[in-house]
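What follows is calculated from the coordinates using simple rules that are stated; it is not laboratory data. This one's a predicted model, so the numbers in the text were calculated from it and none came from an experiment. Cβ atoms are built from the backbone, for glycine too; each structure is taken alone.
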Structure I
Amino acid sequence: MDGKPDHPRTVAAANGVADGDRFGAVAPPLYLTSTFAFLAYGTTTGYDYSRTANPTRDLLADTLARLEGGAGAVVTCSGMAAIDLVLARLPQDAFVVAPHDCYAGTRRLLLARSARGSFETAFIDQGDAGAISRALERAPSLVLVETPSNPLMRIVDIQAIAAQARSAGARVAVDNTFLSPALQQPIRLGADYVIHSTTKYLNGHSDVVGGAVIAADAAEAEALAHWANVTGVIGAPFDAYMTLRGVRSLFPRVAQQQANAMAVARFLRAQPQVAAVYYPGLPEHPGHDLAARQQQGFGAMLSFELRGGTSVVRRFVEATRIFTLAESLGGVESLIAHPVTMTHASMDADALRRAGIGEGLLRLSVGLEAEGDLIADLTRALAASGQTG
């Protein structure tokens, strides 16, 4: 690349460290300035205004591009802004293919843009080869992929979809938020764009909202950066600094979190009160073999169906003490969410039914707490909900 080490763990921990600061700072400085002095008339340092470019944000973008194997990246103010930035590259009257079970915020954005006439959207089961083929016959401009899906952890074949899409003249954007580049690199599997809510695993501490788009092609990366400057959807320098600080510990955090998640999934699978557990790390998960091939791990997100209906769900979530009832995911702390009333509340009943999201579904973001304490918390919640085995 440029003579620097490119092993992902080294990139995450050390990209930009002790890199030419005039005072010898090991940690890369935070540039909070909104504007930069010109060296002379018509001559800049390469920076003039922080909406256009900022050294702190640029270092985060470079780090994410290296981690994902991309040609460049744009850091945005939120994950939704990152998705919208990719959509802004579409031609007028484009056709977009999206997952039928994608994140509700993504679905809401696609429907809103479609209603305004920006493009047409079809939501399909991307695990159905026939549905993919039929959609590609309509010559889409973009195929948006989310794997694992939110919240049911469905896995789809990025490499196969990307190859089919390329033959049909479509570009592919993969939301990699649930796994992060520590566990999956979609560009290496043929994707044109990778999208992140950096709020989640990349930052990892639930104290920043942000997003990013990584492009496989340098010209596309430049075009995305141009449009981000035009519209002003860029991320703030302080948020970029905090996110980069989180990226430094990405690999060890994710490794421990997914070890905890596996223990939690195995525990829940053994409980008679639990109707189903959705975690790709379990051998019986329908996407297990595919996930093992295209991922470097199974992640720390899982969901499960609790028997007994809404009243049992309410008692369960109110009884947890370590799993905090809250939206978002990917932080060092464990969170629990009820998709129907929280993360996916904007979906109507028919869309929820088609996606397979029911009243008894709970989603867990497993953190860094002690494995035994997490399982004890779930045991206590099962007992308090009246769901003792």
Structure II
Amino acid sequence: MDTDVRTADVVVIGAGQAGLSAAHHLRRRGVESTVVLDAEDGPGGAWRHRWDGLTMATVNGIRELPGMPAPVAADHEPAHRAVPAYFAAFERRTGLEIERPVRVTLVEDDPSAERSGTSTPAPAPLLVRSVGADGSPRTPVRTRAVLNATGTWTRPFVPAVPGAAQFRGRQLHTAQYPRAEDFAGQRVGIVGGGISALDHLLALGAVAETFWYTRREPEFRDAEFDTEAGRAAVAGVRERVEQGLPVRSVVSATGLVRTPALREAERHGLLERRPMFTALTPSGVREADGAHTALDALVWATGFRPELRHLRRLGLHTRHGGITMDGTAVAADPRIHLLGYGPSASTIGANRAGRAAVHRVLADLFPRSAAA
């Protein structure tokens, strides 16, 4: 039983786009007892870790934070500098107090909470446990609601492939990708059918010999991704999470838009996709047709999984492997809101999710504040 505990009405975990949006709207609605915990050393969330070659000209859309104009930066500016600077400006402008670097290790039912005997008991409080930069435990926070905005960057996904441990070349995930120049003159395999894979292909194709592998034939869109298409994609993702199914990648719902850069790459043969190889060998890969292709390096642009391991004790996942959602709230436990999960996994979706989550929390747990 914890004797040294802080209390807060709401805890926001993560200070990326969704977390900052939620913290901003909590303050606007008068919820002063809010704690915001962020695992990064400074502002910017996962943007702090993007590769050098991802510039403001090539990044896939940056949405403005609430009450702030859209970020202004030169096209050649690396996103890992421009976006964190924009987030830092927002934090200064709004006066939000972010506790960092703090890594949340566990969210659980408060074991010391008294259980009400009334027919309509108030929701039991939660206990948020965390550690500081040196790994030492911090004082737990008792709270009535958790707005989780931890994103996916800390959970890169690499599929299991026979022979992976025997490959003598360099293997790395998008999360560890440095810059194209580091692969100059090499034979590089890129695995994945999303935007990151295409970005790697375009950059590496200028300095190295590339080989592109995907499990399924990529689906390209010749038309721009307009509002109607966006709504249809979001509706499909929302339907899955409302059924408790695992979240799929954004590209699986939207397809890939044939930008001028991609059309040029096609003309130069850079987008000649190969079926997924069957195994890795010490010097390369075994192709689907049995042939062998020598490689110096392999880049896994195979996506990420939601970072929800600190919520494991609450038993939120369904037998299908997903989490059933009701808007931003977990259907089985509305004390928990997942921001940036499912249909809100985009910069514009994150902004809206932050606002919607605050409205729902106030209505469910603080009805007087909601009515004010």
>> Matching task: 22.3, 71 is the computed value of Rg and Dmax of the Cα atoms in Å. Pick the structure from I, II.
In response: II
> Looking at structures I, II, which one was distance in nm of label points 7 Å out along Cα→Cβ at positions 32 and 128 calculated from, given that it came out as 5.3?
Replying inline: I
> Here relative contact order in percent (Cα under 8 Å, 6 or more apart) has been calculated and equals 17, so which of I, II was it run on?
Replying inline: I
>> If you rank structures I, II by FRET efficiency 1/(1 + (r/R0)^6) of positions 208 and 320 (r between Cβ atoms, R0 = 41 Å, to 0.05), which sits at the top with the largest value?
In response: I
>> Quick check on the output: 2.0 is distance in nm of label points 7 Å out along Cα→Cβ at positions 16 and 296, derived from one of I, II. Which one produced it?
In response: I
> I, II: which one has mean count of other Cβ atoms within 10 Å over residues 160-167, as calculated, at 17.9?
Replying inline: I
> Upon calculation of helix-only ellipticity at 222 nm (-39500 (n - 2.57) for each DSSP H run of 4 or more, over all residues; to 500) from the atomic coordinates, which of the structures I, II produces -7500?
Replying inline: II
